[in-house]
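Visitor: Listed after this line are the structures, all set down as structure tokens.
Each reported figure results from applying straightforward, stated rules to the coordinates on display, with no laboratory input. Just so we're clear, the structure is a prediction, and the values are computed from it rather than from any experiment. Cβ atoms are built from the backbone, for glycine too; each structure is taken alone.
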Structure I
């Protein structure tokens, strides 16, 4: 992003050794490039990515003092969040009006487990482990296969081999919130680099799903412990090896359908390894990841209610060959196997998914990119075979043209599909896989005072899986078709020492039954302002979300709607020394009463304070 000369001049006046996050961005010049890996699995400049894309840096995460992943994602273009309460409670991510399970979640390029139920609880991913987040809006199925109908979110924990930072954080806040985190990056010998991160989060919580006269006085708390160890070694000038392990264990309390307080205990362990080769025009990555997940649900009296145990093995082989300076080819193979390790029951204790149930998918992809002066062209195709379904071929084409130093136009057309999850089929075995056709047109303009990014899109989703609400647990899932059209406008500009991000979004989304898609508003507005004054850094953010339906209703049942809301948050950091910062955050500054999921109450005005020491 190009920044104004005034902001750059202010940076030069900063006195303390550590440049604050906001001005670390402001020092970026037009010639600097942000390198990303999500679009084609190999490092490239964001300028070479045709799809609309956002990158959230570590500095920006620290700047807003995010406590959860949803704190970060809800401020990004094209994303809406629905949460069943506060920290640690289940949350859904909607991108560009598609379903919450239409967003493919990757960590370091590996697919996260979402085979049992639709989507995954992104709120349980520890923020402390995140180095940056790469977000592609629009279909990514041509590169990644099933699930990426609305977009791809790649959460990256790896750091560069030059990173020698160490930090420790302790904090407290409302509802008896406590946190402690430690992270260290260090060189090991001449060719090794080690990253270690660990921490915990604990909150007493509040009554996220109040039922007057039934659960008065309940509090739904959350505890999380996490650990990560990454090691990378440069075996030769051409070959490097990465290996890592991530673990987290969390306990969250929630309101059972019987209106009694229940407890969910989740544990996830992920082992991953990646062998990379790069010489001249040839690059190749061979990757493997094993993920072991279990979730145990307990009644208030301590009896086991249900359990979910699943493991998932991923293998990837990605290759890139640069035929010329202007022409490259990508090709690769993906293989995923997911297996249920214990019977899974529903609310009535009936077994709905049997132990040993498994699903295997294999995908092969081929793509090319060609640069012809100011014109960039790309074409991709992918073939997927699922052992429980049919075979699928997806494809996409795209182009961008740099008109002059100010204007750049881009367009892309992509197809995608989403295979039903284990849980989808357990409740509705006749469900068909979802398919989509997405077209996107974008304009980027870089003026002296403002950067403008405008995207228009249309996504036709056939066999969209929709859950229709009905009384007495009689709700059901069904395939319908849906048309989703929308526009996203992002403005980046400075006024004096204040750096602004302004986002406006409009979506028109209905299924063939004439119902608005659940928990997605037609209008969303977001603003974030950052300023640094000597040793003081400030961040103020605002989100407006319009009226939207809660859940689509079965015939004869009136649809419930959620009211629009405005949400303000403010964060501040004071640098006592160049290494020690005192941070504070006020969430829901004006104590707005609102809901993102019917019956579930977000936190009231909340306060957080922390000490952050870098050494």
Structure II
């Protein structure tokens, strides 16, 4: 199984045990090495102290005297897992957080007031000096290769792209000129590390903006760069521009493997190994593109945050055990603005200091009778975890199928990843000795008779119905009913509530050719979602002239033929409709939850039944509370 994925490859003397590259996503790279990746990129290192960090002008240079031991530790942690160690060599250029001014291909004043100076020869020499020092430091401290970031709108890409480079001298204008400084960087780095040391670069094949560099120009540069590099990673997008970022780190709204078309062409025209990054979501996908000779290596970012042991599970012939990435981008600090960074499916990510690896769970001192009420994500995760710790678990679900809200969500468009997650939950429960009672509505008396030692209440939430005149009209449907029974819907559909679910329903209807109108009382659609998801949704909405958004509008009355609402100015207006879908949020089941307390002392409520939230919180609470039993 996966013969090509686990075939070794040698790159300029460096032997990789497989074709899997772990990109510099997240800080916990050690577990990715333990999980079986062949090459692990240990985060980033800045090139030029004070002028190249995307985070802080005070970010330390990793090869300064008192930083070296910490940097060396990165190499040892990766080698401990049997992987080869690389590190991203990074210069933010005009977008750097600096101690004074920033450097870039063209001069201007940034919105934050920082001056960006157009790099003259002296500045270029200074930056080249630091590239040489950094590259040499990488080799000296023990990294097996280096990963030069020439994409996503950072300094080398700024020179290459007409979006950033407005020079009129020998470094601007034609692609030949725009290549000059990036090629000088490569020449400098190669000289610093010698010819027998692997150099990898990442490029954006397309930047997803109007004045993007063309792919033809990218190929011109790569052909000129080929003598200096040993492998090339094909990406796309720009990090600092929101509209382009969602194509750099794609959401579930986008196709899988969006960069494959460019990677295939690069492999045809170039003579060094090509790697592909972005949304290679399964081992089967990776195996296919390797077997067909489209690429030589496959690179994974968020997939290895969702499950660092993705490679080992595939290698052991158990791909069904891989926890799937949802491409939700909650792991990405840019999308959450640092408010709630985490992984929807891996409770350990970003919480490594206090949440153990699922491969290192301690068995319970005493096996207990554990009853879990509700088969949604919180309940299923709790059941799996409690079982793995040696408890005897009974999972009670009132419907005919496990999944909770997930079994409804998977019926929407663009939910392939959620479907994989639901399948994963069910598969893991089936692999364990968990007693599952379906079509069973738990009562306190029933649970009491089971004599549990511990109870986890995960009953979920119910849909909110607002007290609007006419809300009981038969043309009005709950969101779950509308998703489950699309045949009930006419051609003109209004959705009351513009949260993420309401917006997804509207998009799905528009893609089917129906007229969809979202009525949202606030000024923001999908306000409950992260900012990158909202941007992806906005771009999808723009593709359809049959989606209408009425923000800052409240529904006042529902008649047989018309919906009455007040617009942002307080004016009464109406729209005709065939159906109205209620998507106005969820309500916790406090009274029902409370009724199960007092049966045994070790009782706790988790997930939406106490506070409607997200898959991420449900999964986290299910996991950590099962650890406490």
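Visitor: Which structure, out of I, II, was distance in nm of label points 7 Å out along Cα→Cβ at positions 69 and 453 derived from, given a value of 2.0?
Guide: It traces back to I.
Visitor: Oh, and also: With FRET efficiency 1/(1 + (r/R0)^6) of positions 45 and 541 (r between Cβ atoms, R0 = 25 Å, to 0.05) derived from the coordinates and found to be 0.05, which of I, II does the value describe?
Guide: It traces back to II.
Visitor: Suppose distance in nm of label points 7 Å out along Cα→Cβ at positions 285 and 445 works out to 3.6; of I, II, which structure was it derived from?
Guide: That value comes from structure I.
Visitor: Upon calculation of helix-only ellipticity at 222 nm (-39500 (n - 2.57) for each DSSP H run of 4 or more, over all residues; to 500) from the atomic coordinates, which of the structures I, II produces -9000?
Guide: Going label by label, the one that fits is II.
Visitor: Ok, one more. Thinking of I, II, which structure, once Rg and Dmax of the Cα atoms in Å is computed, gives back 26.8, 84?
Guide: Considering all the candidates, the number was obtained from II.
Visitor: Follow-up. Please state which of the structures I, II yields 4.9 when distance in nm of label points 7 Å out along Cα→Cβ at positions 245 and 533 is computed from it.
Guide: Label of the originating structure: I.
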